[in-house]
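Structures follow.
Laboratory data are not the source of any read-out in this text; all were calculated from the coordinates shown. The structure displayed is predicted, hence computed values, not measured ones. Cβ atoms are built from the backbone, for glycine too; each structure is taken alone.
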Structure I
Amino acid sequence: MRLTQKLSTVLQAIDSAGEHVGMVARWIIVAILVVSLFATGARYLFDRPPVWGYELQAMLWACLVLFAGLYALRLDAHVRFDVFYIKLSPRRRAILNCITFLFFFIFFIAIMLQAVPYGWESFLRKEHLVSAWGAPIWPRKMLIPIAMLLYLVQGSAIYVRNLYTAITGRELI
């Protein structure tokens, strides 16, 4: 098996994981909808909103933001300034992407370096929300470094594809 075939297999596995994250994000949207409808219905029909409604929605939204952003990265759906970009050849686009992805890596590594101790300390303390519901908050805080790792893995796959295109002028599938 050639090196490019092996590399392509690894990149496809990473992309497949990104697709699964997108599926999780879709179900989180459904969960947010159900919780919102229940909390709103309870408030208007029984004048008794659930204590956990707003906090659970906030937790789910945080998960959705992390996962949907990762899925958007997988689909290359983030916003960019396309006025000049679309006029470039595929090879020049790849070179530009390689340069700009260095900023991506710096940003996400910096977040991860801050998020790991933040999440780990919360886990060790078994931290809970200070509210009537008192839900555990450490899983949400631990999700941040895990999501950052997934962003870095997906970003690395995109970077490798762009680097291959920049060097060879051909796209790596």
Structure II
Amino acid sequence: MQQADPAVNSFSRERYNMSKAKTAAEKTTASAGTTFLNGADALKAGFEKAAKSYDTVLGYSKDTAEAYMKSATVAGKGFETINSEIYSYSKDAIEDSITAGKAILGSKSIHEAFELQTDYAKSAFESYVGELTKVSDLFTSTTKSIFAPLQGRAQAWVEVVQSARAA
């Protein structure tokens, strides 16, 4: 039997090891390339998701600002109406008071003055109670109208958060 030359054996082993190393390097390079591409895709998807969420939050903010503007407009008009009603009542009450005072001063007897004063007090009280009811109703309807544009904003925020979480 002929023995193999040690130099040839060594060369062959080196060549085999180099081939093995080359294969391992190619696998590592391919794996690194795949990982890089996957990372780039994940980064792109994450950025797109963040941009979409930003657009959603921006849309929510715009809708909320519009709701506050509507609410402020309704509040201004409602308080203007209430102010007009109170002014009108006050003007009428003063005129009625002056008219009643003149009638009382022009009365011919104490009994007539007493009756005029009693009638005026009764009508003034009824008018006052009626005006309080009217102003109370105006306040209630104004308050409802003020909050109407804002009612859905909390639910809209919940939906924004849930859609961002689901995306």
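Observations
- Of the structures I, II, the one that 51 was derived from, the read-out being percent of Cα pairs over 24 Å apart: I
- Entry that produces 7.0 once distance in nm of label points 7 Å out along Cα→Cβ at positions 45 and 93 is calculated, selected from I, II: II
- Here relative contact order in percent (Cα under 8 Å, 6 or more apart) was derived from just one of the structures I, II, and that gives 36; the source is II.
- If helix-only ellipticity at 222 nm (-39500 (n - 2.57) for each DSSP H run of 4 or more, over all residues; to 500) is computed and equals -28500, the structure in I, II: I
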